[in-house]
Structure P
Amino acid sequence: MQEKHLKRGLYGDRHLILITMESVLAHDRIFVGNQPDDFGIASVLAPGKRVLMLGLGYGGSIRSLLAGIENIELHIIDNDPNIIKSCSSLFQDVFPDIHNRVHYIQGDASGFSEIIEGKFDAICIDTYTNDGYPDFIFGDTFWNQVKETLSPGGISIVNAMGLPTHLYPLQGDTPQARVLHQMRTQMNYVYSMPYRRSLTFICSNEEPQAKEVELQYELKKFDELIINMFPMRWNMARRVNIGMTPSKYTNHVSGLQEDIDKEMNARWPDFIKILNRGLVACGYTKIEAKDLKALLFDSVRSSILTEWLLNNDYIEEAAFIPNFVGTLSYTEDAQHMRWFHKWILNHGERLNRLHKEWFINTALWQVMASITNPFAHNEHLFNEADELIKKLTLYNDKLKV
């Protein structure tokens, strides 16, 4: 057997830990517990090596794609020349061995098919900014371009930021629901995976054909584990057959960040009512919005409540605590959520039996997000997580095709 060597170009010799609204980067790891990590699932689903990314930030998605697709041909379009200059300079300085493998193009992603020619095996869409969604993301013209530009069997992976997954992002006239509606109009197959305040959509003209990832090089242990989890994540992805879901939520929510936040705040009272239903059923007193942080930090109430939600088919609502585990990993409050990691790792067999999709794609995925997050300092839990996955034989699950 040929000896594998660490693919050093993916790691920087110079120290770097960067966090902005657009990107999270670290020199010593590829996956950092942020939504752009999900673009790495292209290694499982893309039929070839030609990849287009729309939206750059500071390059948080670049190495996620390079890690799993050997000899990738990666083109990135962004409208901001300053972002391109900053990202290019950063990668040239910290990751010089891969800098020349990325083709940066300054241009308007709304008309990307007029800027670059040919078909792509994967089109990754991450055009959400601090202000919200660009208008073109809700239009037929853009999604028709995506459809026509995919190669046979090609996939598009979309970061659909907005309402968190426990506040019903596909109910009512939300930005995430409108993006889904456009994909369903243009594409034959659409799948969804939860990621805190995002939904990762995967769409294709043809049924995606998943494949095993067999790397000819080594990655660091954190990154290899995440690469090996992508098949599990894909197996648990939901096929979505609808556009906007009819619901009691009737407001039109624009794509602006401030309007999304306003809608999020408006939905909390209904969500808290469900939490209170569960708390009372479990013998606890009701809470108000001001009590949510105390609930999160209370390992006994939170774990019992989460299991009650799962047992009573409140699967979306059961994402509440895992979502905050991932979010609070960037704050000083991360230390108060370490009970969740232990709960998942110590009771994983039972929780996996209780609801496998929730366990893998929400709970375990956010535990791994916290372990790989360079700000959370939970790296010591890696071996326990790896052993649990092996014990549950999740690495051996047959790929969904």
Structure Q
Amino acid sequence: MSAIARYGKIYFGSLLTSLTLIAGFNWAIDPADIFRAIEGNFNEVKPFVDRQGSSRVKSLELAEENYDTLLVGNSRVFWGLNPEAPAFAGLNAYNGGIKSASLYQVSEILKYADQHQDLKKVILGLNLSLFDVRRPEVLPSQDFPNSGFAGKNVVLANWGSLFSYKTLLHSGFTLLYNRRETTHERYTDRGYLNPDYPGVSRTKNFKKIAIKMQNGNYPSAFNYGRKTLSVFQELLDLCRDRQIELIIFIEPGHVIAEEWLVESRNIKTVESWKKIIVAMVAASQGDVTLWDFSGYNTVTKEKVPQDETQEMQYFLDPIHYTNETGLLIAERIMLGDLSSEAVPEDFGVILTPENISSHIEAIGNQAETYQIQQLTIN
């Protein structure tokens, strides 16, 4: 055997051994929780589940477990609506929300859940950005195309990640993280992501995003269109045909976000969008209830503390609401007028064709009287 042949044999043998060890290590640690071959104290908490995308994990969980209620939407639902909220007692609920979801993805998640579960109830969080016609159905950074939601076998579609350097780094960190005396498990086995990190200030994060909005450095020009409204109609039809109770809620944003909509001249689009949604729901002939938690109310008018050591209660930033707000939403949509005193009376209105015009007018009047200068953003 020549020296070159011996060198090649050693080189490729070493390469194969290294790749096998890397793949084996990533397979055992499984930082994205998609192979699920080995479970132990060394990989119990997986801090990178949401970092690598949660669509793969959620499609696995919706296929393997049994649920009768689906919570679905984008990151606002993912981070804000806890399926184990007291108001959901008696339901086996799962949070199917994903970060940066489009309405197309929400619809595909619902179809997938309907195929694998005996759904009795769907709770859908809506905001105008979901309906934006200029937004791609799937963003390049998302793991949605390699998930069960896209019709893929998750293990086969993702086996290549076992050889990834990025996955190797995540595996190493996951192993070290689980050696800590205390760990912070963000992602729950019911699909909910607790966005709070120990030592990270909600108020500081809120101010950072609010300043971006006020400086015009945050996306605002959303618009609905025939394509996204058609997807919404399909969603309504599915729930009607499958006799699934559908509870829809327009999500709350802080008044800073409301003022941002006014300043960006997007508020008229929001108003016309609400009217169309109300009309579509009314015509759906299904078991559908539509709530609106947006506008100017006790929750959305929360004052922003000047002292960043004082935490915001209801918002992580002007767009994303906290678990505390999610608990109030859950109680209102499940109990209505029977909600406890913890839920402000002005938080949550059922929308109908009879009250939509007066409701929009009331929000407009509140906007005129509300002075955004009451909130000091440093």
Structure R
Amino acid sequence: MSNDLFMTDDLVEAVSQAREKANRHGERFNIFTILGVQRNEEQTHSRFLHELLRQNGRHGDGNAFVRLFLEDIVGIRAPEGGRYRVSRELATEEKRRIDIVIESPEAIVGIEIKIDAADQDKQLHAYDEELHRRAGGQKQVVLVYLTLDGVVPSTSSLHTLSQDDVSCFSFADDVSLWLDRCIERSQHKPTLAHAIQQYQQLIRNLTGKGNTMNDLVADELNNDVEKFRAALEVEKTLPKAKASVQKMFWKDLGSALESRFGWTPSVYGGKNAAAISSGYYSKNRNNKHIGIKMPIFKVANETVCIYVNLYHAVHYGLRVEDDKDSVVASPDLRGRVRQEVGTGNAVADGDADWLVCYYYNPDEGDDEKMINFYAFNGSAADLLDEEMRHKRIADMVSHLAELADTAEAVC
């Protein structure tokens, strides 16, 4: 069989029908996603859960939801007549902040929410100490580690704690189950029930647990052997096809950067754009960071550089290199740049060796503009369209130019 990419008419039709069915009831119209806040731990997930758990929350259902959470998810007693105090961003003695704390006469429960952020050193250890200090030996202490899929925390966050000292729950299963019961409990308040349904749909989208297009396509393939065989042949060609799209992106981005700044960017993580693109989808990728970079201006013995990096999603911004071309942290310059431009929206923006780091210009779009070559999301597929690819690259280069001008102005 030829190694060229092909799609049978039946397979194209199956995908088209699945896309339509997946949005039959308007599932794609999710207010959190539209506003671009679907992955924001503090402003979306922490705030929404806190409000739903609060006994005096605007839902007006008293302690019904917090009791459901404690009894059905955490697994501790929650008397109907009990008083439940729910705090958000509770400060510890070490000035850390626990996302949510639920306190009753019998127990104190601390909840650490993780969507994208990495664990901090001794983070859960410090939270556990704070919870025990507040309990004073008089209450049961439960420390909850809540992630999308229920993964265990890092050893650095636990420090001297064992895994058994932390209750690991997931949005995919545990929170979704609790939300189901909250929706059932809210049928007498349709607006409230709909708001919780919107959040539940967000969780399903983030965790892949919903009735997604992928689920519907899989069902269709499982019921038709010829479509399944055709899909297998397509699957074999996809790495090559994806690498081709990525190669076009790096090539056009390099040309746009050279045209704007007058320097030829250099490739890292491989000898050229073709090599890093094809290598990215090979089994030997070994989680390598790849991308292109170029110097902008010098500060003493250091050089401020533009970096466009790829791990899962493309992220870009400014970094500092020493005289050996190694990336170094520059706290003073980082502080001055961020005072002018604020914080970036990429996860890597939290790393000290980025002055600032973005997935996309927040003034020009939302998370739908994030190019994820690992998941090969819609934004990555859009790059096949030459006009769309040039527009995305032009936006990125323009934003990088603004950041570079700001950095040079504050030096």
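Coordinate-derived values only; no laboratory data. Quick caveat, the model's predicted, so the values are computed rather than measured.
Tabulated data
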item: Source structure (of P, Q, R) for Rg and Dmax of the Cα atoms in Å, computed value 20.4, 62; result: P
item: Among P, Q, R, which structure scores highest (criterion: relative contact order in percent (Cα under 8 Å, 6 or more apart)); result: Q
